[in-house]
Structure 1
């Protein structure tokens, strides 16, 4: 498998790690090896990482290609900008060098790509034995915009671990609104803060928890300026005491406990193109009601009652949706029941089994050919 990988702090690295474990669970005959994508070399601590592919480094690419020759199939995690070069165009160097069947997992399928982005995705589609997307909307875009063969495309959910039971954290009063993930522009946090401010007149106003460190690339480019702007916004609105910026390191169990402790999960993302959201899937796998903007993944997963959808950047609609979930009798419990039902198909063991079936099919097809 090729992608970012822990300890790199990004959602894709976490996804690669979780997917690898789901494909090759303990006591199975499956084995996954990792080519870890990095900007700079690091000391490696994971035995499953057999090579590091350093952006712009030809020798590390050659070593990576040699390392994956022992595999039956190569699973490539793709996101624009993940690899070196303009729009991550260096991914094509790997694709051109791979001699094993290639499964490309597309985490973004742009509806309005630049001509250069279109070239990259067209090349990936042409080279892939199979393409995995995580939503029906992404599949439609691949077919209508990129002329992909429908038979080539598999829809496999993002994956999550069940998080319905366990302790909660009692250090913040209820009701609690939670957003978590790496912090940076485009997450819509400024709109969420304004929406929270509109609810402060209520007899039991919510506390808004924003959990997560600043995205490493944002931190490298501008430091903590974005977080500081958000904190100043809270002060200007007079709600600094009702917004908690939780930027400390949380291990997996601590994060899961935090999610269980929320009354509603808020995804205020600005993007209209986001095809997958690990935060959304984890929220449903925790049985939590969700308020989200209308990005494609949310529209699909929340259409059956697990969440309320609002337009991007619409502070009033966001505030009204939060008000309903937090204060309308019975609504949150109904949404929680829907979230648990949605989570059934999203759990990692199910997702891992689907990938194993897809890989086995491709290997069999190659053997027959």
Structure 2
């Protein structure tokens, strides 16, 4: 009995320590799923370019009992008619108008407008929507409410979650809506957007295997350039400088300081590889530095995994005329600064639309107002960092 008592005490002591460590690093336990998780009725829209003047629009209808079918129709690209996107859990929808032209955004912005940034939503529509409403970026009808401000979506808005279609159409809608008021939505490409464009769907929710099967395509076709979302997503940058703050999903490898490349040049190299799966290439040189899944700007984790010096961090920033770098990709317990404020990590564990976790996850983001940086919380509060 004494032996059993010691074993039991030791077990619970180790378990308690493990739980405390897990909570400190943002870990959580997935314990249940929403009953509508596998509901596909009204899933969509999935829109492709039939030709230069016509859109092919598809929705999935039905259920597992009665069977599924596709509701499809065609619409001129120049049509003003809006297209609905549905969200199952609260039976809501929103309208989207398809842009006739898709242009690549600039790389550098300079003004005195505020910036709100959030990262790694991973297909969680409700988490993104509610966070933006709470911080008055949008109103309850999902209309832009942030004036001439900058909303930075710092990569990994697809994969792992069950609402990535709704997430992307919401961003697509806001991208157009913001510009009417002089605002900007900056959709920075992360490694999971890269994966999906490159046909790597290993991290996609099971739902999207079902979707692609019903549509009669393979998953790698969901975001090809012949689709509206694929063409729009591939027009976006992988790195941008906004009011002296550098936004990139992964980070800057120290060797970038020695390349003397401009932000436009770095962006172009990465864009040229959006639909080219990465593999190590002998003698690839600088190109590989930007695109590698170890050193590439969408993948690099060195700020949190490598033993970098303050000088290495600052040299990379100085080379690109940046005062600080904001990154996602590497999970943090909370939005926080490192390297004397030169690096800000904003990847936190957000709530999942169709999955329940303990402890309950709460979204966080970053607000930049002039030279002040704030950790902004799911309840609308902010804390200077």
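Out of 1, 2, which has the highest value for mean count of other Cβ atoms within 10 Å over residues 5-12?
Working: 1: 17.8; 2: 9.9.
Top value of mean count of other Cβ atoms within 10 Å over residues 5-12, among 1, 2, belongs to structure 1.
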Self-check item: Per percent of Cα pairs over 19 Å apart, for residues 261-332 alone, the highest-valued of structures 1, 2
Solution: 2
Quiz item: 22.6 is what came out when mean count of other Cβ atoms within 10 Å over residues 125-132 was calculated for one structure; which of 1, 2 is it?
Solution: 2
Quiz item: Out of 1, 2, which one gives 4.4 for distance in nm of label points 7 Å out along Cα→Cβ at positions 29 and 237 as computed from the coordinates?
Solution: 2
Quiz prompt | FRET efficiency 1/(1 + (r/R0)^6) of positions 69 and 357 (r between Cβ atoms, R0 = 25 Å, to 0.05) - highest-scoring structure of 1, 2 | solution = 1
Exercise. Name the one structure among 1, 2 that Rg and Dmax of the Cα atoms in Å of 21.7, 80 was derived from.
Key: 2
Quiz prompt | Among 1, 2, structure where mean projected area of the Cα convex hull in nm², for residues 53-244 alone as derived comes to 15.0 | solution = 1
Practice problem: Of the structures 1, 2, report the one carrying the highest value of distance in nm of label points 7 Å out along Cα→Cβ at positions 149 and 341. | Solution: 1
Quiz prompt | helix-only ellipticity at 222 nm (-39500 (n - 2.57) for each DSSP H run of 4 or more, over all residues; to 500) derived as -7500 - corresponding label from 1, 2 | solution = 2
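Laboratory data are not the source of any read-out in this text; all were calculated from the coordinates shown. From a predicted model like this one, the values you see are computed outputs, not experimental measurements. Cβ atoms are built from the backbone, for glycine too; each structure is taken alone.
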